[in-house]
Structure I
């Protein structure tokens with residue numbers, strides 16, 4: 001299984017997701033950010049990632065708590081702000 005497959009797999013253990021959250025490849029971090037098993041502290045870290053796609057992954061993760069969503073609602077990237085604002089009522 002590739003790192004990408006592991007990062008995207010919802011059965012991946014938390015310790016693996018934590019390790020993959022620091023991968024140099026943004027697509028791996030994106031999959032970790034989207035994974036519903038990613039711990040909140042890692043989602044918080046990824047919410048300020050240098051790559052907007054990774055931050056978008058955090059914004060679409062239904063497990064991202066309100067305090068992280070609130071902080072992301074001021075993101076410079078419009079697509080992230082829009083998604084955060086559109087998901088407030090969900």
Structure II
């Protein structure tokens with residue numbers, strides 16, 4: 001199996017703020033160490049707190065809500081139940 005080392009990043013999980021003092025090397029190439037990585041649509045960070053993921057999802061939900069407001073407008077008279085159903089479908 002071939003690995004694209006120029007695209008490979010390392011994510012080190014730790015409870016404290018210690019950053020490894022040594023570099024991670026694979027096939028004589030130094031791997032980039034990151035603090036978070038998006039895996040299958042979920043942003044995982046080195047503390048497993050999911051703060052970045054929640055921040056991204058909150059931003060996405062506000063965008064969806066604003067789009068829904070513009071689409072429905074203020075005069076359509078859509079019920080709150082239908083409004084929430086459309087919102088949940090977007091988010």
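I have -12000 for helix-only ellipticity at 222 nm (-39500 (n - 2.57) for each DSSP H run of 4 or more, over all residues; to 500), calculated from one of the structures I, II. Which structure is it?
Working: I: -16000; II: -12000.
Going through each structure in turn, the value belongs to II.
Quick check for you: by Kirkwood radius over Cα pairs in Å, which of I, II is greatest? Before the final figure, lay out each step's value.
Details: I: 12.7; II: 16.7.
By Kirkwood radius over Cα pairs in Å, the leading structure of I, II is II.
Please compute distance in nm of label points 7 Å out along Cα→Cβ at positions 11 and 67 for structures I, II and give me the label with the greatest value.
By distance in nm of label points 7 Å out along Cα→Cβ at positions 11 and 67, the leading structure of I, II is I.
No lab work stands behind these numbers, since they all come straight from the coordinates. Since this is a predicted model, take the numbers as computed values, not measurements. Cβ atoms are built from the backbone, for glycine too; each structure is taken alone.
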